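> Listed next: structures, encoded as structure tokens.
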Structure P
């Protein structure tokens with residue numbers, strides 16, 4: 001059986017773009033959760049660093065993640081990234097080591 005692909009996406013807003021980034025990320029939640037290969041998709045904002053967001057993601061496999069990246073709503077968000085992000089999106093892949 002294939003292990004789920006789990007990651008944290010780290011997204012840091014440019015000064016003055018915090019709310020726009022948050023709004024853009026929130027638009028991804030509902031359609032992503034409806035994708036057949038999605039297992040988890042939850043947005044967090046750092047308490048001590050407003051404008052720094054973490055998206056906890058889990059997909060059934062690499063193909064499901066690739067399908068997510070190809071969706072029109074993700075592509076629309078990606079097209080705004082240069083305007084919203086102070087640094088490139090960081091995607092950290094995780095290996096689950098406990099239940």
Structure Q
């Protein structure tokens with residue numbers, strides 16, 4: 001399993017229609033085949049400059065690769081993410097078997 005996460009800050013004013021529109025567009029990515037446990041999150045700690053997060057899981061690397069290449073994901077990154085996100089960090093995790 002791969003957990004794909006990103007934390008980010010938008011160029012839009014907090015609480016604006018533009019912010020809500022971006023988050024709604026982001027949420028549509030959950031319909032891409034292979035995406036599991038999709039969540040859009042609001043960051044609440046004053047320790048971080050980022051305001052939002054997105055998290056999703058994929059069964060394996062192949063499912064994650066299909067998502068990355070999916071036309072809906074590519075269009076979202078080009079049309080929304082790049083022009084509207086001012087800062088982000090992306091982290092992809094696999095669980096460690098420590099037992």
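Since every read-out is calculated from the coordinates, none of them should be taken as a lab result. Only a predicted model underlies this, so the values are computations on that prediction, with no experimental measurement involved. Cβ atoms are built from the backbone, for glycine too; each structure is taken alone.
> Comparing structures P, Q by distance in nm of label points 7 Å out along Cα→Cβ at positions 18 and 82, which one has the largest value?
P
> Figure out for me which of the structures P, Q the number -12000 belongs to, where helix-only ellipticity at 222 nm (-39500 (n - 2.57) for each DSSP H run of 4 or more, over all residues; to 500) was derived from the coordinates.
Of the structures listed, the value fits P.
> Taking 14.0, 47 as the value of Rg and Dmax of the Cα atoms in Å derived from one of the structures shown (P, Q), identify that structure.
Q
> Identify which of structures P, Q gives the largest calculated value of distance in nm of label points 7 Å out along Cα→Cβ at positions 26 and 90.
Largest one: structure P.
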